[in-house]
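**Q** Next come the structures, one after another.
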Structure 1
Amino acid sequence: MFFKKYFYLIFLLILSCQQVELIKPLEIDVSKLDKISISAKELKINIKYDPVFSDQNIEDQIRNSPIDIIKSWTDENIEYFGNQNNLVINIYDASISKKEIDNKEAKKFEEKKIFQYEVLFLVDFELYDDSGYLIANTSVETLRSTTSKKFISLNENEIIISELLNKAIKDFVNETKLMMDLYMSEYVN
């Protein structure tokens, strides 16, 4: 009788220990994003963004920071051709932050505090002629945010951040194409 009780207890314990399936975070592949061709003989990228290390800024805590993503996209997907004009890309902001906010829509037993993640891209595209005169320019700003529960696993946190970065870079690329077609259409192919 004694062994029978323990047998059932051990059986229930083993049965309840099911394996948890871990979902891998989404990899950001900038080569699959749209390409932009512009009439220029030279491309220069100026990173004027200096990350502020604070409690809210989480760039140093993630594998792919927004500045690395935006730089790899400009390196791989902006093609330049021709023998005149210079394209200057100034990256002013490429940040990601995590803030604790009040959950205004929380029900009785739900968490009263949640996390808000926010990605901001701010980039200027300037096209100069060979004499150094500005002939066309545009600014592109993209802001994307999402929220999550306060108490989640590290894997869920990484998945949320990678999905947010992926959506933000897609928004940025679409906005860049739109703004370049609007303000630099003579030079974009």
Structure 2
Amino acid sequence: MNPSSIPAGTQLTLMVTTDTKTVTRTATLTKDAAIGRDKINVIPFDISGAGYVMETSAYCDFSTLTNYNNMPMTDGTKPVTASGCSMRALVTGSEELKCLQLSKETSSLKITPVNDKVLSKIRLYTHRVTPSNKSKLTLKAGDTELETKPVRVPDVAATAGYLEFEVPEENANSTLTINYKDSGSYLSGITLFYK
């Protein structure tokens, strides 16, 4: 159920991500905001002042790659490699969109530590064409499963979306893997966030 209004005093968080930085700021709504149906709603709130968090980030667009070993990130590092994955071109309308497919038990993404960076979060972008409803991905540190998330989220995957894994502090400098679970996953890109 969508809200019809957001009361004053509600905290709203704004996250702006570029290819190299992410700035997160939480602000308090100073007056009630009415939410109208079937229209674009504008909810003004002040994000000036102190109290923001800045992280560095690096992005890799899977649709531009021809090789999934040592995928180049926007910060020049190559911490992500794929194993047992394949390149797929899925068609939506008249558009052919390339993606990375994790389609079998042996499919995984490996994320190795980067010198002088502390990994805090991993964001995986789903492909606009998501053929399966049961697709899931699991984040692991060694043989320990840290978290499993669905790839297809109702009302998000129809136009593509993303899923995020928070990396526990004790695993921030570990080699991590993202593994296939239950059904094939189709991904357009990855962003790594560092504290």
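Values in this text are rule-based calculations from the coordinates and carry no lab data. Treat the numbers as computed from the prediction; the structure is a model and nothing was measured. Cβ atoms are built from the backbone, for glycine too; each structure is taken alone.
**Q** Taking distance in nm of label points 7 Å out along Cα→Cβ at positions 44 and 140 as the criterion, which structure among 1, 2 has the greatest value?
**A** 2
**Q** When helix-only ellipticity at 222 nm (-39500 (n - 2.57) for each DSSP H run of 4 or more, over all residues; to 500) is calculated, the result is -10500; to which of the structures 1, 2 does this value belong?
**A** Answer by label: 1.
**Q** Starting from the value 7.4: which structure in 1, 2 was mean count of other Cβ atoms within 10 Å over residues 36-43 calculated from?
**A** 2
**Q** Supply the structure label, taken from 1, 2, corresponding to Cα Rg over 2.2 N^0.38 Å with the calculated value 1.13.
**A** Computed on structure 2.
**Q** Could you tell me which structure in 1, 2 was used to calculate distance in nm of label points 7 Å out along Cα→Cβ at positions 148 and 172 as 2.0? Walk me through the numbers before you get to the answer.
**A** On the way: 1: 2.0; 2: 2.8.
Answer by label: 1.
**Q** Which structure, out of 1, 2, was P(r) over Cα pairs in 10 Å bins from 0, in percent, for residues 12-67 alone derived from, given a value of 13, 24, 28, 18, 10, 5, 2, 0?
**A** Working through the options, I get structure 1.
**Q** While we're here: Given a value of 1.1 for distance in nm of label points 7 Å out along Cα→Cβ at positions 28 and 76, point me to the structure among 1, 2 it was derived from. All intermediate terms of the calculation are to be shown ahead of the outcome.
**A** On the way: 1: 1.1; 2: 4.3.
It must be structure 1, since only it matches.
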